[in-house]
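Some structures are shown below for you to check.
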Structure P
Amino acid sequence: MKKQFDKYFLKTYFTLFGVVCIQNLIVFGVNLADSVMLGRYSETAMSGVSLANQLQFLLQMLISGTANGLVVLASQYWGKKSLEPIKKIFSVAFYFALGFSLLLGAVVFFAPSGILGILSNETEIVAEGAKYIKIMAFSYAIFAVNSMLIALMRSIERVRIGFYNSVAALFVNIFLNYALIFGNFGFPELGVEGAAIATVIARCVEFIMSVIYVFFYDKRLDMRISDAFKTEKIYFKDFVKSGLPLVGSSGSWGIAMTIQTAIMGHLGAAAIGANAVAAPIAQVVTVLYSSSSNASSVLIGKTVGENDIPRVKKYAKNLQLIYLATGIISSLLLLTLRNLLIDIYDISPNTRALAYTFTTILAITIIGSSYEAPCLCGIVSGGGDTKFVLKNDLIFMWGIVLPLAALSAFVFKFPVWVTFFILKSDQILKCAVAVFKVNRFKWIKNLTHD
């Protein structure tokens with residue numbers, strides 16, 4: 001065991017994974033607080049917010065892709081012990097993230113009902129979602145910049161600030177949700193609008209904490225606020241070449257998830273409600289493999305930057321064993337807890353039965369997603385081959401999954417659960433690609449400049 005898993009590897013990976021995972025679970029908790037409290041308030045309100053969250057998920061994917069591009073490049077320079085390029089790369093990522101957030105924020109603010117109407121034909125659900133997302137639009141830019149600051153710190157192995165931010169946001173959000181959704185503590189009863197206001201305030205708290213930490217507390221990079229606006233052409237080109245494929249991959253996946261919601265949203269109120277129940281569970285799955293991907297990307301990227309290729313290969317093999325173990329354990333936990341998770345919601349019997357089937361499907365596909373996602377988005381991307389992930393996602397999601405799901409739902413009119421399973425099937429199919437790609441080691445590319 002000592003020869004297979006050295007002390008540095010275990011400490012670095014599990015520190016990064018643990019802190020990022022807890023941070024992401026807390027972020028998930030903030031979103032779940034909205035869903036659960038709104039589920040107690042009104043099933044229509046809950047479904048409306050779940051629908052609106054699909055557009056926010058698109059933003060999160062674009063920002064996540066930008067952050068991943070930042071981490072891939074910056075972590076290699078961190079391994080090389082070259083700090084100035086990290087600041088320049090951050091500036092490029094900052095501009096991209098800000099642009100994405102302002103554009104999408106403007107769209108959902110000025111046309112919330114029109115956009116959500118594409119995702120569902122349930123008028124009442126769309127109306128509730130529109131109230132929520134119009135307020136949430138004010139938090140998009142704040143969320144984007146905060147995510148870049150957290151990614152910057154993660155690339156230099158400073159991950160605790162993200163954890164502290166998320167803890168603060170969780171408590172703020174839960175308190176304000178309870179106060180503003182139901183009208184407690186003398187506050188007005190605002191329903192979905194109250195949930196949105198609570199989340200916006202929580203994100204503002206996170207942003208302020210990040211700014212203070214990065215620009216006034218952390219001394220590793222000695223960042224100044226002006227550094228966010230200073231970049232160089234060479235690093236812009238590097239980000240476009242190696243970072244934008246990750247933005248494209250995450251963005252296309254986010255759009256695909258939105259289309260998946262649109263497909264489910266046209267299969268009836270029970271399907272929408274069951275999907276709303278399954279969505280937080282799916283997000284927990286995403287938390288697990290995205291945290292694993294983030295930890296792997298920093299670990300692999302730093303080691304590539306150090307130009308220690310034998311150790312890169314060793315770490316890649318070790319990580320695959322961890323991914324498989326994580327997937328199997330997570331699957332068993334979900335199967336054990338699915339009834340408890342569904343019982344949280346006050347929903348109709350039809351919705352409950354469908355939600356049970358959906359969670360069972362997720363328990364199966366979680367094994368695949370726990371392996372293939374960190375293999376491709378963590379090891380391969382962190383090693384420098386960022387274009388492969390984009391190509392792979394485009395083929396599986398847009399060439400296979402979405403067309404088959406559309407045929408299942410609207411042409412052959414198969415049962416709803418069949419369509420749901422098809423929508424999640426890429427998580428299993430991509431495992432074969434991941435095994436082949438990772439173990440050939442042709443993804444190892446040093447992206448730094450002398």
Structure Q
Amino acid sequence: MRALRLYSRADSAAMSGIRRGRQYLDFTAGVAVNALGHADDKFVAAMTSQGMSLTHSSNVFYNAWATELAELLISLTQREGGLGFEPGSNSSSGVAADTKVFFANSGTEANEGAFKFARKVGKDRWAAAHGKNADDAACSKWRFACFEHSFHGRSMGSLSATANKKYQAPFAPLVPGFDVGKVNDVDGLKELVTEDTCGVIVEPIQGEGGIFAVDVEWLRALRKRCDQVGAVLIYDEIQCGLYRTGDLWAHSKMPVDCHPDIVTMAKPLANGFPIGAVMMRDAIAETMTPSTHGTTFGGSPLACALGHHVLSRLSESTFTASVQAASIHLRERLESLPHWFPKLVSAEGVRGRGLMLGIPFVSDRAAHAPSELVRMSRERGVLLLTAGSDAVRLVPSLIVKPEEIDHAADVIESVLGKMHNELA
């Protein structure tokens with residue numbers, strides 16, 4: 001655990017320190033959480049209103065907001081694309097009946113749920129193929145495939161899928177059965193994803209691992225390989241989903257032949273109030289019977305009311321247009337950094353998509369330069385994050401203004417200039 005600063009209050013894209021009340025421009029958004037910024041008036045009003053009505057009802061009963069949020073997630077996915085739907089798949093009959101949503105309390109919980117669903121599907125498919133019971137000890141279809149530079153959470157299952165020794169080593173031995181492959185390695189998929197694989201999890205844009213957007217052709221090959229062996233394909237869109245890229249999902253506009261069976265989400269869904277969700281095709285959901293998975297707090301009326309409020313606003317056409325415009329502006333401000341600071345910033349250029357961008361550093365400076373840029377920018381009032389072993393991450397609130405982008409970019413350029421001059 002580490003605590004760099006103690007913050008007392010926040011407003012829009014600004015945060016205030018409790019000591020001396022210094023203001024910071026937050027280009028971390030609570031690690032890609034505060035899509036609507038801090039202390040949004042309408043969000044606070046929605047929280048207050050629902051808090052005065054019903055906050056918790058347990059999973060023994062339905063509540064209206066869980067249903068409303070699930071239907072909104074599915075209808076938006078039909079409209080904008082994802083999970084097997086082409087953009088514009090809205091039907092006159094309403095929300096697709098062959099898609100289901102399970103609510104949890106965090107991204108880690110969402111991924112753990114996805115692992116359980118995939119394991120159950122794998123065992124059922126093995127049993128059907130071999131004419132045996134799914135609980136037979138001989139069942140071999142229980143393994144998972146994950147990838148280098150991934151991050152899926154810190155509980156034991158999700159940690160086991162997070163192929164990073166820094167996170168894993170203190171907690172070994174990990175959960176068995178997780179096989180690690182390389183992103184964008186088509187040739188390695190046959191050996192990685194086998195008849196014993198029940199599920200595969202991947203981030204369409206890796207966040208904590210360094211802001212790497214994976215290739216569409218590789219995702220297509222991965223989808224094909226999963227179909228060949230009957231493995232469930234899971235896209236972890238906890239950081240890159242829900243309009244972070246300007247689209248609902250990072251995979252929304254990709255061809256449907258590389259879409260997943262399951263999408264996990266969390267971070268911005270309720271703008272900082274704890275919630276996570278697993279959205280899946282019905283072929284996955286139907287294998288789960290009552291009591292095979294559950295949660296005490298997941299899907300609460302308060303969390304789902306806030307999720308519905310946030311998602312309704314994020315999905316407005318004017319809002320998505322502003323996100324897309326901000327994304328273009330931010331990328332334009334960063335694109336010249338490799339030319340101006342060649343001894344520091346890698347020539348590969350800016351990584352990522354939308355408002356999920358990374359500044360990569362040259363290999364001989366990557367060990368210290370990212371954290372130094374974060375530190376020096378913080379001293380100048382701009383909050384940034386590192387990503388992976390060689391990059392600085394920019395994930396501002398989705399309401400970020402052009403002048404805020406310019407201010408952050410000016411500070412980054414100033415700091416890099418100072419660092420670059422010291423190398424001369």
Structure R
Amino acid sequence: MRRLTKAFLGTGLIMFLWGCSDDTPSTELDKAQESSEINHVTNHDGKPFSTQPKGTKGRFTAGPGGGVMMQGFYWDVPAGGTWWNTVKGKLSAWSNSGIQSVWLPPVSKAQNGAYSMGYDPTDYFDFGNYNQNGTVETRFGSKTELQSLINKAHAENMEVYADIVLNHNSGGQLEANQYTGTNTWTDFTGVASGKFLRSQHDFHPNWVHGGDAGYFGGFPDLCHDVPYVQDWLWNRSDGVAKYYKNTMGFDGWRFDYVKGFDPWVVAAWNNAVGGFSVGELWDSDVNWLESWANSANSSVFDFACYYKMNDAFDGNNLNILNDDMMWKRNPHKAVTFVTNHDTDEIWNKMLAYAYILTHEGYPTIFYRDYEEWLDKERLNNLIWIHNNKATGTTSILHVDNDEYVARRNGYNGNPGLIVYINNSSSWKTRWVPTNWYSTQIKDFTGHSGWYPTTQSGGWVQIQCPPNSYSVWSPNI
């Protein structure tokens with residue numbers, strides 16, 4: 001910004017030279033060449049993603065650009081039973097910034113007790129209110145504190161998503177297992193809640209299956225084809241799914257390690273209780289992501305997008321952003337992210353957040369990126385842009401190693417935006433075709449001080465600082 005201001009104050013020559021760069025389409029032939037690069041990557045009615053049908057829960061209806069999710073934890077958050085209160089204390093600020101949902105870690109008692117992150121579940125109905133596995137409270141706090149967090153989130157017009165571990169259990173007692181001929185840790189008949197009492201018959205191998213491809217970490221692996229397991233997980237009115245929704249107040253679900261079981265399991269859960277749903281299918285294969293999402297009737301984390309961003313922004317080749325991703329296949333079932341509690345590989349994170357918060361899909365912000373590691377003011381600006389400007393289908397206008405320009409085409413009177421990402425070490429300018437005619441536009445990030453007016457045909461020259469981004473839309 002200082003550099004640009006000095007250019008304006010010192011002389012118009014610098015700006016003139018920028019304006020006369022090789023990127024200027026001074027002839028109709030140049031414009032035709034730029035136009036030939038346009039790639040319309042999505043094709044739908046332009047309606048933005050929303051986690052709820054309009055009107056069913058008015059307070060949760062997403063804004064023009066859809067919702068933004070906060071991952072409300074990271075691996076090994078502080079132990080001691082304080083995390084629920086920590087998150088509760090952040091909710092008002094998150095809501096004010098435009099974040100519309102929060103994803104929590106697994107909330108029930110796990111084998112490692114007060115030190116567990118919850119991914120080794122023992123008792124699905126112990127939320128920190130029974131003395132078992134060496135503690136009453138979970139690592140995160142008590143049941144009362146969890147319910148207070150959920151109530152506060154709802155008061156702030158936010159949804160709360162539970163992390164659900166359906167593949168495996170841990171913390172059972174030894175029993176003689178007739179299916180393996182050995183002793184196995186599959187006796188969960190003594191869990192403190194007295195609910196969903198499991199034994200060897202409910203795990204693989206058993207009378208239904210001789211084995212299971214989803215074996216994880218040596219933990220006993222639940223068999224979802226057993227009617228008793230289905231009843232307690234989603235069919236019974238007092239089972240896990242309906243208790244979590246109707247009694248605890250959860251609005252949606254993040255399903256852990258869905259590679260470990262068939263997608264019909266998630267579909268059955270969703271059919272029983274509804275709510276937003278996203279699966280962790282940790283794979284970059286877009287075909288698999290799309291197939292799973294359709295079969296599970298669920299959204300899926302866009303690991304294809306994650307790995308492409310890593311290669312593009314850290315590998316200095318933005319051409320990779322032309323590759324296929326889940327959000328391009330079905331933006332309403334793609335949850336995009338820059339990092340999470342398992343993965344933290346992208347170094348140039350602000351460019352990645354600029355990408356997911358201006359593009360289609362349901363973007364997720366990682367707790368530590370927002371609260372500790374990155375510039376919160378810049379993230380809040382991108383959240384505002386997402387919620388207010390990022391509407392409509394997507395067209396890629398230009399891409400090369402250093403530059404990426406895409407257009408959101410607007411929806412229902414909202415004009416959309418143009419995002420310009422520059423991965424180089426110098427300022428860049430480019431002429432681009434817009435959907436706005438004879439209209440003054442501005443960069444809503446504040447990174448550029450230009451206020452150009454589009455030509456009668458919609459063309460305009462925009463700029464972007466080095467290793468940064470700008471987001472352009474009509475100055476209204």
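Computed quantities for the displayed model
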quantity	calculated
Which entry (P, Q, R) yields the derived value -26500 for helix-only ellipticity at 222 nm (-39500 (n - 2.57) for each DSSP H run of 4 or more, over all residues; to 500)	P
For Cα extents along the principal axes in Å computed as 70, 53, 42, the structure of P, Q, R it came from	Q
Highest-scoring label, criterion being mean count of other Cβ atoms within 10 Å over residues 130-137, among P, Q, R	P
Distance in nm of label points 7 Å out along Cα→Cβ at positions 146 and 266 from the coordinates reads 1.2; which among P, Q, R	Q
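Quick note: the coordinates plus some simple rules give every number you see, no bench work behind them. Predicted model only: the values in this text are computed from it and were never measured. Cβ atoms are built from the backbone, for glycine too; each structure is taken alone.
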